[in-house]
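Next come the structures, one after another.
Any read-out appearing in this document is the output of simple, stated calculations on the displayed coordinates, not a laboratory observation. No experiment lies behind these values; they were computed from the predicted model shown. Cβ atoms are built from the backbone, for glycine too; each structure is taken alone.
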Structure P
Amino acid sequence: MDDKLIEVPRGLAGVAVAETAISDVHGAEGYYQYGPFSAVELARTASFEEAWHLLATGRLPSADELAAFGARVREAQRSPELWRVIGSLVHGAGEASVGPLAGLKAAWPLLSAARGLRPVYDLDEAGRLADAVLLAASAPIVLAALHRGAAEPLPVLDDRGLVANYLFQATGEVPDAARERALSAYLIAAMDHGFNASTFTARVIASTGADVASCLAGALGALSGPLHGGAPARALDSLDEVGAAERIEPWVRERLAGGHRIMGFGHAVYRTVDPRSVLLKEVALGFGGARVEFAVLFEETVERLLAELKPGRELHANVEFYAAVVMELCGLPRDMLTPTFAVARTVGWTAHVIEQARDSKIIRPSARYVGPELVA
C-alpha cells in the first residue's frame, strides 16, 4: 500500500486538491479574481452585497435581485432565534465574558439547532444557499453584540447595507459614507483568497455532507490561529511599539537580527506586491493624517531593510498591514480586527461550502506512517 502513496510538499503547497469557479490567486503576477472579475476592482466599485451575490451564485445581481438579497440579509439579522442565541451567550457567561470569535463559533451551531438546519447532503441548491445566507448574515450581528456585551438588539437600519449596519452595531454610531466605503473595500477584498487553511477546512467538512454551521465553525477555528487570521492587531502593535519615525530603522534591524517576523509583511502566495495591500493603502491615504503617514514611512523602511537584509526574497506589506490601519480609521477597536476579517471571510466560506456540496466525494487523504514497527 505504501508504494501507492503520492509524495506532496509539506502543507500541500502547490497541490491542486479540488476544482473551483469561485476565485483564483495568481501569486507570481500579483492579482486575484472572483469569477471573471478582478477582486480588487470589485472592491473599488461594488457593494458588499453585490460581491457576496457573485460569490454565492456565480453572477452579479440585477437591481431587483440586489434589493431582494439585501432584504433577505436584514430579515436574517432580525431573526428572534438569533437574538435568543446571543442572549444565551451573554447571560450564560455569568460574570465572565464570551469573546466575539469564541461566541460566534458557538452561536452558529446553536442557531442551526434552533432553526432546524439540515445537512447539506440532504438539501438542494436553494436550501444550501438559504442556510448560507442566514448564517453569514448572522456573523456581524453576533460579533458586534458580543463585543458590546449586549443581549438586546440595536435596530437593523433598513436604508443601509450590511457594512454600515455592522459599524453601527459594533460602535453604536451610524457611520458616514467614507467609513462605510472604506470598510466595504476591505471586506470585499478579504472575502475569499484561494484554498487558504480556513477555506480548505470548510470544504473538508462540507465534503462529509455536514450542515453549513458545522462547516463555518470549523473554518472559524482555523482562522483563529495567529498564523492565519490573527495578525492585523499585531501590525498596529508594531506601529505603537516603534512610536516615532527615528526609531523605525533600529527597531526593524533589531527584530530581524533576532530572527523575528515583522507582522504584516510577506505572504505565502504572493511573490510580488500584494494587490490587496495596494488597494488598502489607497483607502488609507484617502483618510490622511499622522497615523497613515507613519504607517507609510514604516512600510517603506521595512521593505527597504528586508531587501537589504534578505536579498533575493520578495517581501512586501501584505493585506493585514493596511487592513489594520483602515479598520482603525473606521472606528473599530483592536480586538475587533480579526472578527471583522471573519465577517468578510464567512462569505467566501459559505460559497465554498455550496460548491463542495455539489461533489459527493468525501475528502479523505492518506498519511505516511513513520512510527515504530509493529511489535509481534
Structure Q
Amino acid sequence: MPAVPAVAAAAPSVPLDDTLFDRIPRAALPALLARMPKAELHIHIEGSLEPELIFKLAQRNQVALRYASVEALRQAYAFTDLQSFLDIYYAGASVLLQEQDFYDMAWAYFEKAKADNVVHAELFFDPQTHTARGVAMETVMRGLSRACNDAHDQLGVSGALILCFLRHLSEEDAFATLEEAEPFLELFIGVGLDSSERGHPPGKFERVFARAKELGLHRVAHAGEEGPAAYVRDALDLLGAQRIDHGVRSIDDPALMRRLAAEQIPLTVCPLSNLKLCVVGTLADHPLPALLAAGLVATVNSDDPAYFGGYLNQNYLETFEALPQLGPREAYILARNSFDASFVSDLRKERWTEMLDAVFVEAANSGA
C-alpha cells in the first residue's frame, strides 16, 4: 500500500485574531457548532447501527432477535459500564452478514455525518466480531470501503477505515486477523485496539502492533477510558500509538499530561459516551476544558452514537451547554484539532482549515 502521512507534529495555533472570538455572542454558539466543518476520528461503525436498521437487516437475513420491537431494543440501552454496553453491541452486530449490510450501515452513518457538516471520518470496524460468525473478511472490507467511496463521490465526505483488534481476545487472534486482512491493505489505513479495557493492558498487543507498523499502517489505541492513566503511557511506549482514543484518565497523571502536551499526541474524546458509560457523573464534570487548558490536542467525537444518545453535533452541543467555560475559541480549536489529528495530507488539512476560518469570520462579522 502507498506510504501514509504522519500526524502533524505540532498542535494548531489559532491564526485568527483572538478578538474575533470575542465578537461571537454566546447565543450564536449552538448554530456555529452545528455549521462549522469538522472531522470525526473516533466512530465505531458498528456502534452507528440504529435499532430501525438492526430490525431491517434482521428481517433481510432472517436473524431472530430477542427484542420484540425497535422500542424494546432502545429501552435495553441502560448501560452501567463498558461491558454492559458491549454485550448488547455485539448482539446488534449479529444481523450483519452480507456485503450490502455493511454498506447500508456505513452509508446511514455518512448521511448523518454530512448533515453534521463532517468533512472527514475515520471509521473503526471490528472484523473479529464478524469473522467469528463466519462472515468473510472480504465481505466486511468491500461493503465498508464501497460506502466510503460513495460518500466521497455523492456526499463530499471523505472516509477511511481503521481495523480494530478486540482486546478481550488473544494477541494470536489479532495476528490471525491482521494476516487475513493483508490482501486488503489498500482498503484500510491503520489498526486500533478496542473492547473491554479492564484487565487487558496495551502491552498484551505489543507484537501485533509492531507488525502493523512494518506494514505501513497507522496505530491508534483505546486507553485511559475505564483503564488507568498508565494504559495511556503503555499505548504510547509499547504500541507506538499515534493517537489515543478517549484518554480522559490522563488527567490523573500530571507528568503524562505534560508529555501529551509536549509531544502533541491527539486524544479522541467522546463526551456523551463518557457520560453514558459512567466515566463521568455529569457532563459538567468532564475534563475536556482541563485537557484543552493544558495544551493537549483534544478532539470531540461520537464513539457509538446509536447507543450513546447522539452523533457528532449532539456531542458538541451538549458538551458546550454543560461547560460554559467552553466558547467560540475552544470550538475553533477542537475543530482545527480534528483536522490536524487526522491521517490525511497537509493539503487537505489546509483546505478544511480555510473552510473553518471562513465560517468563524462570517460568524464574527455578522454577530451570529
* Of the structures P, Q, report the one carrying the highest value of Cα Rg over 2.2 N^0.38 Å. => P
* Have a look at P, Q and say which one yields 4.8 for distance in nm of label points 7 Å out along Cα→Cβ at positions 182 and 254, as calculated. => Q
* So helix-only ellipticity at 222 nm (-39500 (n - 2.57) for each DSSP H run of 4 or more, over all residues; to 500), computed for just one structure, reads -14000; which one of P, Q is that? -> Q
* Structure fact -> Structures P, Q compared on distance in nm of label points 7 Å out along Cα→Cβ at positions 110 and 246: the greatest is P
